[in-house]
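Alright, structures below, take your time with them.
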Structure I
Amino acid sequence: MRIYAFPQLLAACLLMVGISSRVSAQELDWAQKMFSELKVDFGNVASGSDTRHQIEVKNIYKEQVRILNVGTTCGCTAANPSQKLLETGETAYIEVVMNTVKFKQQKNSNVDVTLSFTDASGATTSKTVRVPISAYIRQDIVVEPGNVDFGAVDAGAGARRTVRVAYSGRTDWHINGVQVNSDYLEAEVREQQRSAGFNGDSRINYELIVQVKPSAPVGVIRDKINLLTDDAANPMVPVMIEAKVEPDIVVSPGTLLLGDKVIPGSDRPYTVIIKGKKPFAIERIECESDQECFKVRLTKDQRTVHVLQLSFTPPEIPGHFREQFTVTIDGRPEPVTFTAEGEIVAPLTSASKTE
């Protein structure tokens, strides 16, 4: 990644020739260069749907950059930064949320983000970047609840949630399928009801069923799926999906730090804690190498928290030391792992002590 100093960037931009004044102005705008996008169009969204998007703001310069203010020009949108101080290479996220409950039809707004930096001479420069936001909030489609929020999901367990999609309009309107972008999600729709309304329009209800697959890795799933309808003008209706896949068992620390000046000759005690969401028993602990530097006493009790007392006998060979442990849990298909690392130094000899 190239890191710029602001004066160098300005000089480089001033030297550019043979381009239009509009492009030149864009090149001279240091603040806009930090944004992943300068326009957000949500397209057509359902009434009540959770409509949000994250804009990345990355500091590509040598100086610190501060986000002084984030505001919007319409009450239909709200925006907040994930952090306000950016060191070189750091990224902040401006989360933009469209209010689809209170507002309807075409809504246009702007997010104004004011950035500043201080150069080596102490001079401070600020710039406001305006990002246009637009969405068409459909009144004929309602999603309830507004998104599919799984909350915390245990790794390997998977999860299933259902939301209601209601349509009021054409009597022959259908959802034909679901477009899923993530390898770790599955979705389907089932028609639940189709009846005539008082004004001649139909009342159609669908059930949207979304599943997080057991194969989903630990981490945050933040994605959207699209309902595919037979409406030629607006064939897709987005629905936000959120889930946090958490391990059912956590080892702390994941990397056991033995120290940077470990001297052979005496045993050292260390503690590792293994926590579960429900009681479990440790069947065995195995080391990857055959050095036999660690000893640990196990109990076969079912507990939610196991405190392991490890005794470490440093090897005689100086240098970087690393060991990986595999912990087999009774009844759990996959083991959990953790590592130990440290620097072994040569023991002091009598001659060294005298000197």
Structure II
Amino acid sequence: MRRSPKAILIILNHNSLARLGQKMLEYFESIAKTRYRNLEIVIVDNASTDGSYAVIENWARHKPHVKLVRLEKNLGYAGGNNRGFELYGKDAKYVVFLNNDVEVEEDWLEKIIEVMVSDENIAAAQPKILQLRNRELIDSLGGLIDRLGRAYDLGHGMPDRGWPERPFEVFYARGAAIAIRADLFRMLGGFDEDFFIYYEETDLCWRLRLLGYKIASVPTARIYHLGGGTTGGATPNTVYLRRRNQLYTILKNYSLLNAIRYSAALTLFYTAFIITRLTIIRDPRMAVAVLKSLIWNIRNLDRIVLKRSMMQAIRRVPEDAILKHILTIQKYNSFTKYLKRREY
């Protein structure tokens, strides 16, 4: 029997015992039962302080296909996953990043890699992600963005009925469960660690698109996601990171004209938000969070320009080929008007 191409599955842990309790090991046990003949699982501990690493270490003691990495500093989603790949991804054909608060159907990865093997133009793909608390509802069928970089999980909160069963294209694959061709991930330098967390998968998929590749959703592959297992709900810090990284993403990846046009529009939107929060809603903590996101991008503009210049120098497709996969502001507003939103 022909050996399957090697895949490495990387999972981050950061204080998951405190957040998930003993459910943490139930999720790891489900993930470990993933059915794929040539799979290595790597759990990267992002400097946990709740004792979860010792619990995971004991659980993994008799699982030779599970490797552990312990970091001395929390490097976030981007840095933690990059370190796992650097240590164990050298001979992998595919690298898969999976959240630690999921249950999976055993064949989920087989189905994704089968699709990617059949189409070399698919650089990254995700499964159908359903909600763990209510398995009849969708968490994400894939990521969409509009011209301002506003992100939306397709189908979020909607019943799992009437959606396509065949693979289809999305703008980006959700970081909760994303499979990527390892050679492309390596060539692009992995996730941009300036993101820390949020939008790093959007940025990576945008860069893959600039090289002419497709991003796919594979609905027959299914996992179940709890959500909030690492970061919890919205806080000033998560709002700061989301809004900072949203602006960073469009500054970094658009052509020069569009980067100027849409970053200016987004800056006006942020400014209106800040004024409203200070004068009407009287929520200064969130106002300050968004103000800080603007300041970060201004202070790091030289760094952003350098990174975008490097990527633009190797891009293979024109801007029109990217824009056809990005919703206009009007279409995004119309599309999301009748759907359950969530800030991401």
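For structures I, II, which has the highest computed value of Cα Rg over 2.2 N^0.38 Å, for residues 129-176 alone? All intermediate terms of the calculation are to be shown ahead of the outcome.
Numbers: I: 1.72; II: 1.16.
Ranking I, II on Cα Rg over 2.2 N^0.38 Å, for residues 129-176 alone, first place is I.
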Practice item. Match the computed value -13500 of helix-only ellipticity at 222 nm (-39500 (n - 2.57) for each DSSP H run of 4 or more, over all residues; to 500) to one of the structures I, II, and report its label. Key: II
Revision key, fill the gap. Value 37 of percent of Cα pairs over 29 Å apart was derived from the coordinates of, among I, II, structure II
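Which one of I, II has distance in nm of label points 7 Å out along Cα→Cβ at positions 73 and 169, as calculated from the coordinates, equal to 4.0? Please report the intermediate quantities before stating the final value.
Numbers: I: 2.8; II: 4.0.
Attributed to the structure labelled II.
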Check your understanding: For relative contact order in percent (Cα under 8 Å, 6 or more apart), which of the structures I, II scores highest?
Key -> II
**Study point:** Comparison of I, II - label where distance in nm of label points 7 Å out along Cα→Cβ at positions 57 and 289 is highest
**Key:** I
Review point. Here FRET efficiency 1/(1 + (r/R0)^6) of positions 137 and 217 (r between Cβ atoms, R0 = 25 Å, to 0.05) has been calculated and equals 0.15, so which of I, II was it run on?
Key: I
Review point. Distance in nm of label points 7 Å out along Cα→Cβ at positions 33 and 249 was computed and gave 5.1; which structure, I, II, did it come from?
Key: I
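Since every read-out is calculated from the coordinates, none of them should be taken as a lab result. Since the model is a prediction, treat every value here as computed from it, not as a measurement. Cβ atoms are built from the backbone, for glycine too; each structure is taken alone.
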